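Down below are the structures I want you to see.
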Structure P
Amino acid sequence: MLRSFQKYSCVIFFLLLVSQLIYAQKESNIWYFGVEAGLDFNSGSPVPLTDGVMNQFEGCASIADNNGNLLFYTDGLDVWNKNHAPMTNGNGLQGHISSTQSAIIVPKPASDSLYYIFTVDPANNFGPNGLSYSEVDMSLSGGDGAVTNNKNISLLTPTCEKLVATMHSNGTDIWVVVHGWNSDAYYAYLITQNGINPTPVTSNAGAFIGGNASQISHYMGYMKISPDGSKLAAVHYQYNETELLSFDNTTGIVSNPVTVQNNYQGNGPYGCEFSPSGRYLYVTTSLSSGYIHQYDLNASNIMASEVLITTMPNVGSLIQIGLQLGPDNKIYSTRNGTTVPFGGYPYVSVINDPDSSGSKCNFVLDQLFLDGKNVNMGFPPLIVTHFGNISFNYDSLCIGDSVIFNCSNSDATQVSWDFGDPNSGSDNIGNGSSVKHLFSAPGTYTVTMQGNLHGNVKTHATTIEVLPSPEIDLEDTLYLCIGNDVTMDVTTLGATYLWNDGSTGPSYTANALGDYSITITDSVGCTSSKQIKILEEECGDKTVYLPSAFSPNNDGFNDVLHVRGSGISSIELKIYNRYGQLVFETTDINLGWDGTFKDKSLNGSVFIAHLKTIFYDDEEKYLIGNVTLVK
């Protein structure tokens, strides 16, 4: 009985794990924002939703279930259920229509029904409520959910309008981070299966944000954490500054502040977002137009790496621009709105390739029409740790070399590989962050890597081409009449050459018997080497010789049938099959037969060779004999 219990316990644990992984990937697939606008990412690409009832100027939040079905959404003041009706007890939360990041929704770890809505109030309220949370129980109200009596529980006051969440390094718990007002402190609250720890991890790092009642705009501006949970970016609107800091998703500590920029054109930064890999940071500013800036966080001088990605024309009243990374790893941008607070704009702009530098990031203005609904200044903030990509790099792709593949994400675990090379048998699969594979033949292969990233199963597939080695059209054994010489020509377009004596030309003239070698490196870096033995040939001044057999099996030995000899002025070689059909002919002594006819390899057989030779003294010689093609 004990063994049976253990068996089913393992099955249950596995199913719970899979459920959590699927949930983490789909809970962010439904967005509601702006003026009754929404997006559905369940198909892989965003589809506009027009059934929303929320009218929100800035911050908002929404969440779906493990199948990507809407559960509820909020503007930080009111909550609407999946039927777009007011949620029971869902009014009077302590966010605001004019708070940059008014709300974020966090699932309670190890629960399938409990969620927390965290809110921060706005600058124009001067922060009396600060950071609060309310609990939602989806098992109430017949499955439509309700806000419980744990409502508007105060955690910290006053705070700025900055609110972000990310996964703990254990892949289960969650951090919620805010910035204090009149303070340089970041506060990180840990949410576990036991609930919210009310005692935050406090980090005094970076800029002091504060002021008096006339300086309320100091509150404004987004804060984001990179998908891998290691970096935190905060934009400080009135200070005209963007900061980058380190975030430790094990301890919750914020440290190592770096000024990304402190001299923007316009009214200061408002929106920010990381690329999926975390390499690039995007920051928005506005004046008479809207601007999106890109920074390379791998650069030795981040501030100097700034690239202006776009200048977005103003379409009405000057409104700030929000950015949000989506489940499809594209970054979505709001647009300058029209009428405050509920005018908005009917299009969403998109950074389609945010992990590419400069213009290669492929920003498209007004790419997505919202079917008559409008976006304002913000999208739902998400736990983007769920989105993080995994990727890999590799070295040589030349046949005959073992290709080394490396997972590019140091945080990825349980990494496995399928090299798309079934002919390699059991070697077609591998495990580990760094693996190598010897491909069975040149050609195109789809290599797939799967790994666990921050508790989520991720897959990355890339099609690669394994290149053939350069062909060396030279027999492995050559013959030399003493006193004469023989030229070995291996000319290949774009290649480099190395002979055994160190010479680097495409041809080599030998006048001595012995062993020679050539290594060719082609234009893409693939190499081939061949050993050549030169033997003495019994000959007078005029000789001609045609081998009676050859084996064109691409092993580098006797692959091509050549005429050999000395004192030869010209030749005419014709090869016939047993039916008298001409299968090969040449008048070039350097051109041999490779055993093909009409670009198809022939089977092993006996052929008849007719060779006419003219020597330099005009003497003619005729040879007729059998040639065996060995397969």
Structure Q
Amino acid sequence: MTGPILGVAIDAPLRRLFDYRAPPSPDPEKLQPGQRVWVPFGRRKAVGVIVELRSRSDVPEARLKSALALIDEVPVIDAILLDLLRWSAEYYRHPPGEVIAAALPSVREDVVATGTMTCSVARELGPELTPEQAAAVSAIVAAHGRFAPFVLHGVTGSGKTEVYLRAIAEVVARGEQALVLVPEISLTPQLVARFAARFPGPLAVLHSGLTDTDRLQAWRAARAGSAPVVIGTRSAIFAPLARPGLIVIDEEHDASYKQQDGFRYSARDLALARAQRHGIPIVLGSATPSLESLERIRAGRAQRLTLPNRTAGARPPSLHLIDLRAHADTQGFATPTLLTIRRHLDAGGQVLIYLNRRGYAPTLFCPGCGWVAPCPRCDARLTVHQRERSLDCHHCGTHLPIPVICPDCGEAVKPVGQGTERIEETLTDFFPAISLARIDRDAVRKRGSLEATLERVHSGEVRLLVGTQMLTKGHHFPLVTLVVVLNADQGLFGTDFRAAERLAQTIVQVSGRAGRAEKPGEVLIQTEYPEHPLLQQLVHGGYDAFAAAALVEREQAHWPPFARVAVLRAEAPGREAPLAFLEHAKELVATCDVAGVEVLGPAAAPMERRAGHYRAQLMLHAATHSPLQRLLARWVPLLEEAPGARKVRWALDVDPLELF
């Protein structure tokens, strides 16, 4: 057999490469990993990426097909990025073709742009740095040319973004590029504006809200090096870079960095792996670092850079717990809370009300017989959306009209509980002369509406701001002097081992929106459990106290970051098939002959029925990475051939963030 054999990755749900002979036309010397080729695939023609060049194939010669044509003269994926993608496919046990497809723009033809690497300098130096900021910048800059992970732990309002800007300015001045990741699309316009004001070169912006054409142009600019700074959300971790010099992960603790379906990767973890391969520093910034990052510091695998104070002399907000058992409740507000809101409004401040529950009310209830409106496809209750006169399921999207009477007994039904829509209505009744805005997924659905609302907030036109977690992620509201957390109890008793960490991070992050300018900030946390250790730790010791105690608990319980976990999930229209498949999967573990991995389950998911499917899961637990990966390498091929695999929809989640 003459010529090399091409190991090609194709965007298909198969965990392997496909072998082809070289295409007939090009010089075999021009074939390289990272180039795209047209190949016959079943009855269609597909685009694949060359991953390997081999001298032989296990496919019989008579069955070995030839690639049809070479698309690229030069690789569209460089060697380092291709190595990262191959490692990712192996680590997360995901089809390599789908993994590599995640690194390419949707527009597949003619993705190569040519260009020259730009070398620009910052337009201005910006504000004078605090000593702590200056020390952080110096440490990052001194790590030029080597892999060095930094955890920038800065309290909210301490100027983490300015540290990023100064460190990136040094990178850009050397003719290198910086990759900056943010957790949410809503944060990219703010960050892009700050970077555009500082750097004269074009910025490449990558996120799911762009058109395919815009994303392709940004991808080309990043690959050619004409964009000195690449800013994006999770998927931007796969952006090609001509001369990488620094990676920054802002709000590194945020769960949005973990893809929850399909290719279930962690952009934060892959950023560390990518920085290591490039031999460049990486900065993980947060006011509430993940326990994984704090353990990385403790183990000596990262350096901690601390910004303990707010800039411009701003003081941290004072936190107070409001005991809902001791005060009258009016539509979700305790009396002291309403009085404090009035006091801050009278003093000219803005007030932010946080409730992580959109809609009007979480429940439609019949006081006659106790009927509660259920989702017909999920083990969940339907949420009341008053303005749309609908009952919606926030899990599967079921959309039904609100009934006037109970379908069981004919009595009048009523909404029970509070969502952001109802809180907006209540505040309008309490403070009719005050301008109010709501920020949640329902209120800012239209393109540009979020930016328009934020502009009204920043201008001072809006005095009362109501919203969900969208408000906790890095927004700067200098006029806000009071933050109210309406229901802090939602996450206190969660079944997930990360529930307490997520709640603590959310409370600290939303609290950090208060008092970021010259006026002092105040935070009220409404709870029926003021004596709960988590709340006491946050009020009296801050996030550091909580994290220290949480790390001890995790270590004693052998949960991440002191263990490794993978979850096999299965679902089907009936209850029996997922559990039967997982029982067989459990039996297959024993045949793999790998010690050091504990199998937990199978068990029904906490919400067993979702979108008409019954769900179950099986957990693998190991003390370290190696035995778990050895098991997965032997186990997953057996799962693919298991007799029950075709009766269910199954997926493997390595390092899951949520156990749902």
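Values in this text are rule-based calculations from the coordinates and carry no lab data. The model shown is predicted, which means the values in this text are computed figures rather than measured ones. Cβ atoms are built from the backbone, for glycine too; each structure is taken alone.
Each of the structures P, Q was assessed by volume of the Cα convex hull per residue in Å³, for residues 72-159 alone; the largest value belongs to Q.
When helix-only ellipticity at 222 nm (-39500 (n - 2.57) for each DSSP H run of 4 or more, over all residues; to 500) is computed across structures P, Q, the figure -1500 traces back to P. Source structure of the calculated read-out (relative contact order in percent (Cα under 8 Å, 6 or more apart), 11) within P, Q: Q. Each of the structures P, Q was assessed by distance in nm of label points 7 Å out along Cα→Cβ at positions 416 and 504; the largest value belongs to P.
When distance in nm of label points 7 Å out along Cα→Cβ at positions 432 and 496 is calculated for each of structures P, Q, structure Q comes out greatest.
Given a value of 1.21 for Rg/Rh (Cα atoms, Kirkwood Rh), calculated from one of P, Q, which structure does it belong to? Let's see the in-between values first.
Values: P: 1.21; Q: 0.98.
Value 1.21 for Rg/Rh (Cα atoms, Kirkwood Rh) corresponds to P out of P, Q.
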